[in-house]
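Once you scroll down, you'll see the structures, which are given as structure tokens.
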Structure P
Amino acid sequence: MNSYKTSNVCAKEVSFEIVDNKISSVNFEGGCNGNLKGISSLIEGMDVNDAMNRLRGITCGTKGTSCPDQLSKALEEYLSKTV
């Protein structure tokens with residue numbers, strides 16, 4: 001399981017697993033429980049690059065980021081370490 005400490009969002013951390021370049025599970029600690037469960041369910045099984053591209057740049061209110069955007073940053077960091 002990979003973990004990423006988020007910043008400037010309600011969720012404190014996001015944990016995820018990648019198998020064969022596909023997201024196999026995602027769990028957020030904190031944040032909007034129902035919305036984050038929905039996002040997690042929608043991207044499970046998705047290619048890492050596709051998920052990263054879809055989630056990147058989503059904002060929450062006046063914040064320059066969001067929990068989905070933070071997940072895209074976590075996936076990007078993961079990919080940079082596996083190359």
Structure Q
Amino acid sequence: MIGFSIFFSLILIGAALTLYRLLRGPTVPDRVAALDILNVMITSAIVLFSLIDGNPLFLDIALVYAALSFLETIVVARYLEGRR
């Protein structure tokens with residue numbers, strides 16, 4: 001059980017640093033990359049919670065969240081590409 005708390009604390013520290021980059025990023029691509037990294041961390045936290053709880057339903061939720069965050073990254077990249 002102590003291993004899971006270490007993993008959660010590492011994810012939380014990484015998410016806090018990524019959130020800082022998301023809010024203070026000097027350029028828009030920096031913020032988009034930070035948002036993508038934050039989505040990966042949220043997905044990994046959902047998977048870790050699924051392992052702790054023993055409920056495989058959370059794995060389906062993580063899969064759908066990962067697919068939607070991938071689509072979000074593509075949409076934002078297309079929008080930024082068309083803005084130039």
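Every read-out reported here was derived from the displayed coordinates using simple, explicitly stated rules and does not represent laboratory data. Worth saying up front: this structure is predicted, and the values here are computed from it rather than measured. Cβ atoms are built from the backbone, for glycine too; each structure is taken alone.
A value of 13.1 was computed for mean count of other Cβ atoms within 10 Å over residues 48-55; which of P, Q is the source structure?
The correct label is Q.
Thinking of P, Q, which structure, once helix-only ellipticity at 222 nm (-39500 (n - 2.57) for each DSSP H run of 4 or more, over all residues; to 500) is computed, gives back -32000?
It was calculated from structure Q.
Quick check for you: by mean count of other Cβ atoms within 10 Å over residues 24-31, which of P, Q is greatest?
Ranking P, Q on mean count of other Cβ atoms within 10 Å over residues 24-31, first place is P.
Matching task: 2.1 is the computed value of distance in nm of label points 7 Å out along Cα→Cβ at positions 40 and 72. Pick the structure from P, Q.
Label of the originating structure: P.
Where does the value 19, 59, 20, 1 come from, among P, Q, when P(r) over Cα pairs in 10 Å bins from 0, in percent is the thing being computed?
The read-out was computed on structure P.
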